[in-house]
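Each value in this text was obtained by applying a stated rule to the coordinates, not by laboratory testing. Bear in mind the structure is a predicted one, so any value in this text is a computation, not a measurement. Cβ atoms are built from the backbone, for glycine too; each structure is taken alone.
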Structure I
Amino acid sequence: MKRNFLTAVLLSVFILPMFAQNDVLVVFNHKVNFGMRIAKNRRIDTIIIHSSYYNLGGDPYSFSNVLSLYRSYFVNAHYIIDRSGRVYNLVDECNIAFHAGRAVLPDGRSRGINDCSLGIEMISSETDSPTGAQMQSLVKLVKNIQQRHAIKFVLRHSDISPDRKTDPWNFDWTLFLQKLQNQTTTVTLIKK
């Protein structure tokens with residue numbers, strides 16, 4: 001009995017954190033029913049990275065405040081990453097989230113951007129940068145999505161709508177792409 005307990009402690013303290021740090025991302029289920037549409041057989045080939053925060057007073061980085069803002073504008077994303085790096089799944093990937101708006105992809109497509117893309121929001125403001133934990137979670141999430149879908153484009157919101165969008169704000173795109181390229185191990189999503 002003592003031996004099993006000691007083994008469990010050693011695993012949880014030393015071994016599992018190393019495993020989780022490198023190739024596992026825990027994603028929390030927080031499905032919502034606004035700013036989205038049920039879809040059938042959609043082909044996903046694009047990932048769009050966004051930033052958002054609550055700008056109506058109160059805690060700008062509050063997850064629930066940001067969700068209330070999405071609800072009021074009837075927009076959404078498939079995933080949102082809070083300041084601690086915690087990832088929430090708001091809309092199933094098989095369904096459409098309204099995150100892109102009017103946009104043009106690098107291959108010239110300007111219709112159905114939401115239909116072919118996954119949106120990932122990072123809670124961050126125009127004056128702050130994403131946290132290191134957010135960057136780490138974003139890299140793992142994007143890598144996992146690339147493993148499951150034939151992704152053609154990983155883009156910023158500002159890349160597809162430069163005349164009206166500037167997010168993700170204060171985001172080191174070069175560093176992100178470098179970290180994404182350096183993430184060579186398979187990333188496993190664990191949904192809770």
Structure II
Amino acid sequence: MILTTPRLIIRPATSTINDLTALTQILADEQVNQYLPWYPVTTLAATKRFYDEKIARLNATDQAFFWLICLKTTQQPIGYIDLSDDAGHDLGYGLAVAYWHQGIATEAGTAVIDYLRMPSLPFITATHDRHNVGSGKVMQKLGMQYAYSYEEQWQPKDILVTFRLYQLNLDGQTDRIYWHYWDQSETHMIEKMI
């Protein structure tokens with residue numbers, strides 16, 4: 001599957017040297033990965049392991065994916081967008097710092113959500129560390145609604161994080177909330193000023 005927008009091509013990541021090199025640059029950046037659930041990679045070999053363990057598995061299913069966000073003008077990957085294969089259908093994204101604050105994550109996310117409406121996926125979720133305000137703003141621009149916040153001892157980084165969960169019900173069932181993280185966390189709340 002390849003999606004296009006006015007500025008972007010969004011396509012499955014491959015194990016080609018071009019894709020792995022571009023991914024290494026993104027996954028190695030400490031600023032990009034500050035709020036992500038893995039440590040920055042340091043080598044092309046580490047990116048290949050990341051591809052083999054995560055990306056290939058997601059792209060082999062019908063209900064999950066790990067796609068690259070590429071500029072139409074150069075076709076060079078500048079970020080990624082992924083959908084987990086768990087019950088929460090968690091949407092995630094990462095973008096090279098040089099492309100932050102240009103609406104690219106929102107543009108890519110909008111195209112992906114439009115695509116996800118077609119196979120009748122009932123809902124998607126997305127979470128962000130409450131200190132990562134920019135990611136929350138992208139979720140809001142995508143039409144996702146804040147549901148609740150919860151604390152988690154985040155692994156493998158082993159830090160206590162308060163996450164905010166957003167949800168978008170793609171099937172029109174407005175009262176559905178994915179309560180999994182709420183139920184798993186001893187400390188959870190609904191924040192008023194979101």
Structure III
Amino acid sequence: MALTDVYNYYRRMEDEQVILSFKGEFSAELLTSILHIMESKMLELSIPMQMKKRVFNVLVECFQNLYHHIDKDYSDIPMDATKNSALVMVKYVDNKIMVLTGNYIPKRSTNDLKQKLVLVNELDEKELRELYQQRLLNNSVSRKGTAGLGIIDIARKSKNELGYEFVEVNDDYSFFCLSIVIE
């Protein structure tokens with residue numbers, strides 16, 4: 001990489017109004033640090049308190065999803081991917097916060113995840129709340145220790161359709177991209 005590429009990368013992040021970007025391994029300490037950084041950034045941007053709460057909720061859910069659902073077997077993932085490695089980017093565009101995440105997932109998991117995303121995108125606010133309550137009452141916990149509420153809660157808090165894409169990496173893995181807009 002030429003040194004001028006660093007400046008070009010910086011300019012691109014400025015042009016796209018990126019206020020936070022992280023690629024690497026996730027931990028509880030990292031979540032705390034990112035939430036502190038976001039608190040400062042949102043204070044600078046005079047983000048209303050109600051929107052701040054929704055942003056924090058979405059970020060915590062995204063981190064929990066990334067932490068719980070990153071596949072631990074990385075034998076077939078390209079060398080640039082590491083255990084627990086993912087991408088989180090936050091943008092502030094037109095008085096909206098955009099949270100973008102990305103991580104490798106086994107292709108065998110894409111259909112189930114896509115069905116969940118399609119479902120939450122089809123539901124209105126009331127239906128999302130009912131689905132959330134129903135899942136809470138069912139009290140079913142997966143082998144990973146989650147109740148499957150993350151995507152539902154993200155959709156509820158964002159109050160917008162969730163954008164997503166699965167980028168094929170190889171025969172066994174895809175890179176899952178999620179886009180959340182909070183107004």
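The table for this structure:
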| quantity | calculated |
| --- | --- |
| Identity of the structure behind -15500 (criterion: helix-only ellipticity at 222 nm (-39500 (n - 2.57) for each DSSP H run of 4 or more, over all residues; to 500), calculated), options I, II, III | III |
| Identity of the structure behind 2.7 (criterion: distance in nm of label points 7 Å out along Cα→Cβ at positions 58 and 162, calculated), options I, II, III | II |
| Which entry (I, II, III) yields the derived value 18 for relative contact order in percent (Cα under 8 Å, 6 or more apart) | II |
| Identity of the structure behind 26, 23, 15 (criterion: semi-axes √(5λ) of the Cα gyration tensor in Å, calculated), options I, II, III | III |
